[in-house]
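Dropping the structures in below, format is structure tokens.
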Structure 1
Amino acid sequence: MKQYIVALSNSTRDHVDIALGVSPRASLAMMRGSQARALMEGRDYVVPDDVKTIAAPVMSHRLILTPAARMREATGNTLVAEVLDMTPVPGAGSGTRSQASASR
């Protein structure tokens, strides 16, 4: 899951509508939040759905949007959803995106 969280963080830095992506501290918060969610679900391990569930609350307020994105009234939550859709989920097969694996 660490690689998935790093990939999500890197995707925020490369997104065309995000002027400043999340910091390494946000990655640490994602890991801790995912671990907490897994524990609340009765597991001692993190699954991709734990990361996806906490992604918007952890990342959206940390993003600085480009002026063009703000003019289109894009929000941190919508951009986090785009990042989740475009970042491959670990273990889902090569080239498979998170949205495709969710529909199975």
Structure 2
Amino acid sequence: MATNHDGGAKRHHKDQQVCRQVHDALAMALADIDDPILDELALVSVTPAPSAARVLVTFTASAKVDLDAALARVKALLPALRQEVASEVHRARVPELVARIAPHGMPLDL
């Protein structure tokens, strides 16, 4: 009976591919939003959390941003951003988006 030893590697590759697609879709969607709080954020990464069915979207913020207000704004936009991702990423199920904002100058543990 043959076993597939690279199943984990294939899943990892597919998860990374989806995360790249989500990152690109979010970057485009965020660029179209005129919001002074979002203007102070930078999209850093999109990573599986723990798989591509749920992804962690990480932003960094400039030093002058109120992190609580920025995170609240991002969370309020997540449903609309997920719809934008759905229109760009063709999958049977659109990944759930979870966001975090790393303070300016803080190292990211990616």
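All of the numbers you see were taken from the coordinates with simple rules; none came from a lab. Not measured: the values here are computed from a predicted model. Cβ atoms are built from the backbone, for glycine too; each structure is taken alone.
Matching task: -18000 is the computed value of helix-only ellipticity at 222 nm (-39500 (n - 2.57) for each DSSP H run of 4 or more, over all residues; to 500). Pick the structure from 1, 2.
1
Could you tell me which structure in 1, 2 was used to calculate distance in nm of label points 7 Å out along Cα→Cβ at positions 10 and 58 as 2.9?
Details: 1: 1.7; 2: 2.9.
It traces back to 2.
From which structure (1, 2) was Rg and Dmax of the Cα atoms in Å calculated, if the value obtained is 15.5, 60?
Answer by label: 2.
If distance in nm of label points 7 Å out along Cα→Cβ at positions 18 and 50 is computed to be 1.5, which of 1, 2 is the source?
Attributed to the structure labelled 2.
Given that mean count of other Cβ atoms within 10 Å over residues 26-33, derived from a single structure, equals 18.1, which label among 1, 2 identifies that structure?
1
Of the structures labelled 1, 2, which one yields 2.3 when distance in nm of label points 7 Å out along Cα→Cβ at positions 34 and 82 is computed from its coordinates?
1
Name the one structure among 1, 2 that distance in nm of label points 7 Å out along Cα→Cβ at positions 66 and 90 of 4.4 was derived from. Mind showing how you got there, number by number?
Numbers: 1: 3.0; 2: 4.4.
Corresponding structure: 2.
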